[in-house]
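Read through the structures below before going on.
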Structure 1
Amino acid sequence: MPALTFGLSSYERAEGNLPPLPVVNMYAEQSDSEGVVLQSRPALLDREANMGATGPVEALFKRDGVLSGDLVGVSGGDIYRLTVSIGTLAGSGPVSIAGNEMGVMVTAGSTMRYYDGAALADVSFPDSAAVTKVLVGASRFIALRTGTGKFYWTDPLGVTFDALDFATAESAADGLLDALFIDDVLLLFGAETVEFWPSTTSGTTPFIPLEGRVIERGIRATGCATAFGSTFAWVTNQNEVCVQDENNIISNVGLQARIAAATSVRLFNFFIDGVEFLCLHMNNETQVYNRNTGTWSEFKTYIQPTWIAQCYAGGVFGSAISGRTFEWGDDKYEAQSIEGIFERSFSAGFPLNGGAVPINNLQLRTNPGETPYLTGDYVDPQVEMRTSRDGGRTWGSYSGRSLGMQGEYAKQVSWRALGQANRPGFLCQFRCTAPVPFRVSGVEVNVPWGAR
């Protein structure tokens, strides 16, 4: 058996005491030369372009042709254009920002505000009602009226909501919680259903329901839907993560149990080297889904319960704990990361149903000799391993091995004389905290040339 199965996707299921194989701050990628490998995610760097001091940054928006392409955000209850506060925003709900060539509208579940690039003002909404979500579609601003199934729209390139310019989601008597506009279709997410309303050429009825196209799954909450690839993803009212329809469930039962237990959930997308990821950000963990490989990973910031990034737009992330904004570092693993210690970890193992098996040696197939440092703490970086013989319930101490100094590309990363493994099996967990490149393409035990 020389090859061990190593985790490619986060999975944790309390029911049944299944051994976990978590993947933290790494993601699976298909390689022509090595097969499926684990790559380190980049570290976040401070852009030194804060939106206030305290934050958090609740939402970001950036689009060509809108406010000269400037970044707009909401942080600590204020609306920002770049690093300058342009005014306050009422409400404590999930923040949404939408814009076109006329300006941007912003809401947080209360009074909506409009900014045309010169002045910020309240939006006059019918009956002075609160607005749950604002978006742009067919050159119109569209707004969901809080606590109802109604949505309102402006004239094309208009900024005024007339009391008669509205429609009501028809398939169920559930309130609208979120909305997206994709490929000229308005998607309305209710508490129990999702409806599709294509745009029309009519000035009085710019959107009409698509007959026979209703998804019998609602959405968990506002902020739990996002565009993803050429379609959309959302967290359902059953705590599933689905793409395009209710039958394409990309979450596993372990993740769904943790979504159900979370007190807050939001969904957004971002990119690494052109690859799109879906980010499921909860109050106590952050899981990301790789569109290319269909695998989940946990992204986590040192001494924080979750990943520090909680929103994204135009290559920029917003902080969950301050008014800072981040971007991927040019040097993906540099020590100056705003995240502090940058730990990447994964697990591997195999089950056993028979007698004891000696573990004479274990080798990690990785990329040694890639440290960029010639002096200092990381001239000879380490990778550490610990083992478990009882299905991950208890673990031994970590033992480190060199990843090689710069240029030691043939360095063998191995552990020897690891004793015996019995039922239920053998698990090992690896971590690397040095700010150096770290890739994994295999874990092998009892390699004939590995000796003891």
Structure 2
Amino acid sequence: MISPIVLFIDRISNSSGRSKEAVKGVVLSVVAKMIYIISSFLIVPLTIDYVNPTQYGIWLTMSSIISWITLFDLGLGNGFRNRFAEAKAEGNIDLAKCYLSTTYFSVAIIVLVVFLAIIVGNVFIDWSTILNVDPVYSEELGKVFVILSAFFCLNMVANLVSTMLMADQKAGLASMIQGGGQLLSLISVWILTLVSKGSLTNLALYFAGMPCLLAIVVSLFVYSSRKYQEIAPRFRYVKMSLIRDILGIGLQFFIIYLCMIFIFQIINIIISREIGPDAVTEYNIAYKYFALLYTIFIIILTPFWSAFTDAYNRNDYSWMTRTMKALEYMWIGFAIIGVLMLIFARYVYIVWVGTNVDISPKLSLFVYIYVMILNLGNLYMYLINGIGTVRIQLIIYLSFAIVSWPLMTLACRLWGVEGIVIVPTIVLVFQTVFGKIQLRKLLNKSAKGLWLK
């Protein structure tokens, strides 16, 4: 399926050098994402067997909370991605390596402060109350929280190598890091099932630790290679004056992603509190199934973020227009494939996780709609992010983040786990409509005022 897709995009994009780099990134990402997808599917039944459906729901909820830590880079990662790509497009290697070193230094200082705050704050948190679970889990969840936080903080620094590779239009190599990390997590959980009894602490230690270790090893390898040795992070290249430049767009990315994580990740928390951890497991299995469409679609989109940065700085509007249309055709194809997945969902669930978890057809339908609108919204969001005009996204997500918790809680109480998906779906509809309008205005050079910010 992927080969016709990338060839089609390459043809529509007129086979430019930029298109070929993007397509190479797509092809390499296919291998990495297939590893990631297969590992992600296999790890679900393994993890449920290692612990149990209730503990797995607790694990998913705790992981969602910990993922918020990634926002504490204040958008430096995404801001760096755009600034680095711009500097490379202009041939300013000295500026590019200063952006890189400054970002590494800044993120390292931030995560150190955040982790120290987490250690102190964890003493006063009662996790059994927050997650509405048996108090017997409270002590272990405190340990799990610290372990996961430590690895997430380390990974925020180590994984900047992936951001650099994506900014350099090497998205395929960046995807290999992610795919390899998930494979190592799968192997670790499999070994745990053979040598130990179910333990959330062991799960946190090995599931989160192995991808972090891989990112560190890859970073050392990449920056010692001939291609990237010149720009390797060094303290003498740190220019604090560049932080404001990176944060100029980075802070907007930070607010957007803060709102997105709040809107989309609190789903697990609300389900756990209102219905219970078992319902978290049901929702996440349905989401993981249909997220296949999301994962593959992101394979295609990711290289075009930095490619759009390069094209916009070179005023190549015709290439950007052709590429946008090609990606829209791809989305239609994915929607059709999703319908087939919906038809066979019940049988896939049984083969995949057995009969221990019962997922209703209604939940599958709602998750399918949610994922397809997520894909379309991401199509426009990724391309706009490459151009760097993200103010409208910021306004949309900030507005909905303010009311998302009470709305999701109400929807969950009225319609159960299926109802909670309605709120993020509505958010994505707004983002998709305004994203399409803005991107068209940008590409026909009619964008003014807020549309250009």
Structure 3
Amino acid sequence: MAHSAASLAASPTVARRCSLLAGTIRVPGDKSISHRALMLGALAIGRTEISGLLEGEDVLATAAALNALGARVSRAGDGKWVVDGIGVGGLAEPEDLLDLGNSGTAARLLLGMLATHPITAFVTGDASLRRRPMGRVVEPLSRIGARFVTREGGRLPLAVSGAVDPIPIVYRLPVPSAQVKSAVLLAGLNAPGATTVIEPQPTRDHTERMLRHFGATVSTEPEEDGGLRVTLEGFPEMTAAPIIVPGDPSSAAFPLVAALIVPGSEVTVEGIGINPLRTGLLECLDEMGADIALLNRREEGGEPVADIRARAGTLTGTEIPAERAPRMIDEYPLLAVAAACARGRTVMRGLAELRVKESDRLSAIGAGLAACGVRVAIDGDDLIVDGAGNLPAGGALIATQLDHRIAMAFLVMGLAANQAVRIDDAAPIATSFPGFIAMMNRLGAAIGQE
């Protein structure tokens, strides 16, 4: 059944054990690619037509911000949007505050765009986003010549005055971050010469792929230490180009993992992006013995795509190396739920980045699992889950901390738990997966309000 965001926030939402999940579905468009399609469409010359755009609150906030900056972004139908771009260097000073809601991706990438336009803008977000650190982009963007005034700890709301004479930089990322890499590359579009980012580990490369799609010159070279050097040539002539946004692998993960842990289930999710820098979760599940198949592989809009089928079966605990984290950072709440339903111990290493997501996800995962009777420990930046090899106890009310992925992960757990699992607030789910509850219920789930 469908619920409005307001009604979902009014009382706890509960997920109860169901008999099985079955069906073929599509999930909303990839959130990372949706943000970038709008932003790069705004910096291209001409009209960019986008299909499959995620129409969640995060992406709509990006669209509104780009309209305020002088581009023309409008909806042309279900998932179909058009962007009339203003070209590299064409952003206009906004008349009002730019409010990016819950989206760290939108905030950090937009700061990159603003950093090399000689305008001043004021940027804010919701309570969750205002707690998230922006210093990681403020530091390199300041080197390029932008000036920032932030709250203590580099937090929003902040003011940014873009550089009048931007300086191209070579920036080595202190930690792997596709958002910081993308912010620097987007700043480099309106700077002379070459802007280079050196990654300690490769992170998702949607920005580089889409920059090339619009006509920019981006090169990548491996570093001797296993990292990657990404270089962008400034002042490109970017031309409008159509974009097909694939289904979001982070969203597809929820019905797929639900199918793996609810006995007798089989679910296929069509048209999902399988960019190798986004498939860390699938690798983990494969190592745990999951019955997952990639069908009908193809390429759309420069991104590899497939249909993914998941069938229920027995999962076995495993060790997840820290170097996999950049390729699946958003999927750890759900992997922890799968681990709770597996036989034996799963150790997930190197999860420091989870502490600065929409919530302190590492603490939220640990607290939620423990409340559901799962043996769990946090050792430094490692998460250790002892699965019982059968259905977890459940029975808890989970504090989601305004985090959409915590909310969805524990609703999935409730479908396989002996007792119902409740979450305190389902409203944040709309930031990335509008219609999630209705879609899961069509597959056979039992999710609703108390």
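Any read-out appearing in this document is the output of simple, stated calculations on the displayed coordinates, not a laboratory observation. Since this is a predicted model, take the numbers as computed values, not measurements. Cβ atoms are built from the backbone, for glycine too; each structure is taken alone.
Quick look at the values:
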read-out: Identity of the structure behind -0.68, -0.98, -1.32 (criterion: log10 I(q)/I(0) by the Debye sum over Cα atoms at q = 0.10, 0.12, 0.14 Å⁻¹, calculated), options 1, 2, 3; value: 3
read-out: For 3.7 (distance in nm of label points 7 Å out along Cα→Cβ at positions 192 and 392, calculated) the corresponding structure among 1, 2, 3; value: 1
read-out: Identity of the structure behind -8500 (criterion: helix-only ellipticity at 222 nm (-39500 (n - 2.57) for each DSSP H run of 4 or more, over all residues; to 500), calculated), options 1, 2, 3; value: 3
